[in-house]
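The structures come next, written out as structure tokens.
Just so you know, all these numbers are worked out from the coordinates, no wet-lab data involved. Since the model is a prediction, treat every value here as computed from it, not as a measurement. Cβ atoms are built from the backbone, for glycine too; each structure is taken alone.
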Structure I
Amino acid sequence: MPRGARRLPDECVRLLGESDLILHAGDVTTAAVLDELRMLGRVEAVHGNADEPALRQALPERLVVPAGPARIGMLHDAGPRAGRHARLVAAFPGCDAVVYGHSHLPEATRVRDTWVVNPGSPTERRRGPYRSLALLRVGDDGICAEIVPLA
């Protein structure tokens, strides 16, 4: 999330406002940012390593969120790249998707019956190819994930 004067891109705010549920895989950074997100809609979040201490205490490290007929697992740091997909699927049995953050590298990969998703970051691209977010569409026929590049 934004630090200093950085703000969420307009397209990101529009998509979040149209969503039924906002998932944040950390670093939210401050409680004020979490409050701003909550003004856009329902938010479920886990803490990240760069969050202020009060936020790290208030938010869980891991979470499973029901979203209609789907279950979505969440955590911030998914560990080393080697074996990551298998680790995440094993850590969240029965989940239709697992969302993680930390690396800022966008990913939406299908691993057997589970989506493994890193939305990247809408504000701080770091090593990512672009600023981004992820959309998870949940319906009676399942879940699908898409990375959305942001200008």
Structure II
Amino acid sequence: MRRMIEGLRIGELSQRCGVSTDTVRFYEREGLLPRPRRSASRYRLYGQEDERRLRFIRRGQALGLTLDDIRELLSLGQARTPGECRRVAERLRARVAAVDEKLAQLRAFRRELVRNIEKCERPHADRCPVVLDLAGNGAKEEVEP
């Protein structure tokens, strides 16, 4: 009981939230976590609000939000403005667009991998055409119809 009144040390906070102490310090430097109060012996001491905030940051990252997104959401949560939900939705829409773009890139990458597998499976000379292509010694790529 006395421990919670005093506060959690950085190691205890990091363990409870499943992050490293370096991560906690990084979030402090980035302004995502406020500077903690200090004990008489200069240990960082964190309270329940710090723990809630750290969990919020981690959940936001798990959703794919950037630290800038999270920073804005944290400030919106404190401001309690009428347009709060609209701005949150805008941030989330931007992340959806980024995910869609990444999916398109991954699909293109997958198609390229499949093309290379097909090259490897065709009859060829003594050297693999994919290895030759990667080395810059390959013939021009075949254009598929």
Review point. I, II: which one has helix-only ellipticity at 222 nm (-39500 (n - 2.57) for each DSSP H run of 4 or more, over all residues; to 500), as calculated, at -5500?
Key: I
Revision key, fill the gap. Ranked by FRET efficiency 1/(1 + (r/R0)^6) of positions 37 and 133 (r between Cβ atoms, R0 = 41 Å, to 0.05), the structure on top of I, II with the greatest value is I
Study note, to complete from the structure: Structures I, II compared on relative contact order in percent (Cα under 8 Å, 6 or more apart): the greatest is I
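In terms of Kirkwood radius over Cα pairs in Å, for residues 45-116 alone, which of structures I, II is highest?
Details: I: 12.7; II: 14.4.
Going through I, II one by one, Kirkwood radius over Cα pairs in Å, for residues 45-116 alone is largest in II.
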Review point. In terms of FRET efficiency 1/(1 + (r/R0)^6) of positions 21 and 101 (r between Cβ atoms, R0 = 30 Å, to 0.05), which of structures I, II is highest?
Key: I
Check your understanding: A value of 19.7 was computed for Kirkwood radius over Cα pairs in Å; which of I, II is the source structure?
Key -> II
Review point. When distance in nm of label points 7 Å out along Cα→Cβ at positions 53 and 85 is calculated for each of the structures I, II, which structure yields the highest value?
Key: I
